[in-house]
Every structure is written in C-alpha cells, then in structure tokens.
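Here, each number is a calculation from the coordinates, and none is a lab measurement. Just so it is clear, the model here is predicted, and its values are computed rather than measured.
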Structure P
C-alpha cells in the first residue's frame, strides 16, 4: 500500500467528515527535524519517519491529521480529537493503537513540565558553556524539541529572559571562579 492509499484509508476510518473535498495531501518531506508535521497553510501532512510497526505508523498519521482537523496545536481541542480517534481505534479492535494515542495525549498534557525542562536545559548549557549565544541555544532547542528556530520564541515565550538571566549568572560564576583561583595563586589561561 502506498503512503497516499494509507492516508486515504486512515481518513475514511478515523476522519470520515474531514477533508471531504480531498484538499489535503500527504508527503514524506519536511523542513523540520521531526517525525511528522501538519502544514495548515499548504494543506500538507508530512510523515518523515516511516514506522514499520502499523500501530506506531497509524498513531503518527492520526496525530498529524488531528492537527488539521482540530485547527492547531496540542491543546484541548486537539486532545479531544485524539481521544475520539482512540475511541474509534477501540471500536476497530486496535487496542494497541488506542493506547498509543492516549499516551500521546498524556504526554502533551504534561508539556508544561517539558517547557520548564527546556528552560532548565538553557541554564544547564550556559553553566557548562557561558559563551553560548542565544542563536546557538535556539538552534539546539529546535533540534531538541522538533520546532523550527523561528518558533522557539513563540512556543517558549520566556526563552530570551531565561537565556539572559542564565548567561549573566554563568558569567558571574566564571568571573568569581577566576578571581578565587587568582587569589589562590592558580594560573588560568
């Protein structure tokens, strides 16, 4: 079965009222470093990673179609649409798929913790490398989260503030260490 045929099958099984005019298309390419992506402007579902496990494969495709069907992010509307798909998977006897879909929902419900972890990661990076730039931190966060660099500031709204504070603290700590080492008579480069 081709990816297009699979896309049409998932649409008919899980989203029978969505995209009746077949305006959306499926692709294997994305400019993001992610497994899949929903491009609402271009009406493209990109599935970059082709899972061999049918439940994993279908979970990813359903996840991305839910973005299109629910108009956006991983918020409450998307979560309700994912739960509806999980219930449909239960009806079809696809219990593993239903469980995977519900696990994804829970993961995004806990995303607030993930956001705080991203901010902590910035602080950790700057503690290890005080000369890190904001651009480097954003690029690394994009790779870590699967977001575009341009989305980092909108999805992680405090990133600049956290970076600035962590940078100042890391530079102060480095200066204090250098002063302490100098007082102890230890030469540094």
Structure Q
C-alpha cells in the first residue's frame, strides 16, 4: 500500500490490489467494536501521475460490509464504492525542527494537498478514510423499514404487534393549558 516516488514514470502508474479490512487500523477497530463486519476485501484501483513536485492519485475503492439496521437492528449487507482524487506534495526538509510550533497560513491551493516525507507515499490512511466516508449516515436495511415497537420491542417488519401506539402526551403536555397574561 505504498508508492515509491521513483517508480512513477512520465506516463504514470496504474495498479490494483486487494487487502483485508484488518490491514487498516480504523477499519479493524470498527470490526472489533462490533460496528460492522466486512464481507469482502477492500479492492483498490489507482492511477498515479507525477506533475513536477505533485503526485496526483485518482482511485476507486470497493468493498461490501454488513451493518445493523438503525431502525430494526437486523443485519444487512451493503456495497461501498468510492471514487476519489488526492494530491500529494513532498514536505521540504529545510532543517526546521518538528518540535518548533509555527503558524502557517494555508492558501486555497494548499487546502486539498496531503504532505508526505521521504521517498514513498503510504496509502493506508487515505484508503481507510475513503472507506469510512462511504458508510451511510443512517444505515437502513430498506427505505421503508418500520423498526421496532417502542413498547414491546417486536420487529414491525415481520408482524405488527397489539401494543397501543397512540402518542403519549409527552413531557410538555402540562404546558398545553398554560395561559400567559400580556
């Protein structure tokens, strides 16, 4: 998951690879905490171009993951696919100590740039970031999932329960009859 800068020729570099989710620290942590389960490896296809000091990477990442539905808690599988572009720039080693804190004003051009040091770019963190950003904000097994009954916990997708589902008056029902004088 590393690109050696010297391998990038004038015509660019194109390659693909597959890695288990366990190879990415954040994804492995998500699996360990029971947040998800990866049912397929993380497949990555990259096109790398070097333009002067910049290294531009266009990529596609695909995987499948099992998630619990946020309404009914049933496990379901979904496909994650991310198209991305990242620009890397080698950080200049000008003898400035890392321990010194300096204020640096970023220009609009610097905002989309990721800096690296040395002669290789480690893609592990970029790839795991792209996978995490593709997770749905609200994981639903289906759009019209009815969820669980708030009283008995029955899965309303399977069978309707006999619970009284009239809305409760709520905490502020007391204020309904409040009259304020002007």
Structure R
C-alpha cells in the first residue's frame, strides 16, 4: 500500500474563547482515525501525518466530522499533500517578502479552487498597503503594516473569494514543509 504525507490546517482554532483544542488531543484524533506519526506545530491547529493515498477532500471531511463528533469542535479543515505543499512554497509570488519579512507574509489555503477573477476582485478591495496574489487553491497576502491592524481581514478575503480560507505566516509554512517533506 502506498502512503503519503499530509498537512492539515484547522481554521480558527485557539483564537479567543471559542474552538479550543489541545494539540495532544488533535494528535490523538488523527491517530485514532488510522493515520500514522501525527505531529503538530505551534498551537494553531497544524498537523502533519501520513497514511494511505487518498484524496485531500476525503481526509478533510473525515477530520471535520471526527473533530465535531469526538471533540465537539466545529471547524473547517484544509488538507494538502507534501507535493502540494512544496508547490505552494515554490509558487509564492512574493519571494522578496518571504526573505525580508516572513512574519508579514501569509499563505492562505482555500477550501475550494477559485477563478482568477475572484482573486482580482480581492485585489480591488484592498484599501491599505497589503498585496495579494496567487492561484486557484491558495492565495498569498503581504501585510507590511501587520495583520492585526489591517482592514484586509479573513472575513473580507472569504467574502471576495467566496470560499473558506485559513492563513499561516511564511515561517510556519516553511516549518510545516520541513515536517512533511524533510
């Protein structure tokens, strides 16, 4: 049986008083579903694991259902294979920012693919110095003045793209690549 390494990102966990999950519980959940070697990174719902080759969307549905049933946690999960993650890193259009200021560069994983016109609509909605770019399954956003003060919020991003999204800063993106790809 062929196996694959996967990266799963849980959306909006451990932010504020809602959707709390201990990373040990997340690792236990992934292991209970039959996946091997679950490893978490930071406390924001990032988990790397391996298992039989399956579609990312099937694993997303399985993790979402199990989190709701076993942990009483309603969240959206985005899953990518190690190959897809390596492609996400390689496709970054903001290479200078990735080196100069990786904490202000976010990779936003999208639940579903979006048309390029949706990314253009998002670009048009920017009122600050932020910049966005990307392709169908993920978008990159540069926040030169920081994410916390930006008007380019996740709600604005999701409104213009029309799909759920979750973001991680570039430092986390690279650390997850190391965990999944070696």
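Things worth noting here:
- If helix-only ellipticity at 222 nm (-39500 (n - 2.57) for each DSSP H run of 4 or more, over all residues; to 500) is computed and equals -3000, the structure in P, Q, R: Q
- Structure from which 19.1 was derived, Kirkwood radius over Cα pairs in Å, options P, Q, R: P
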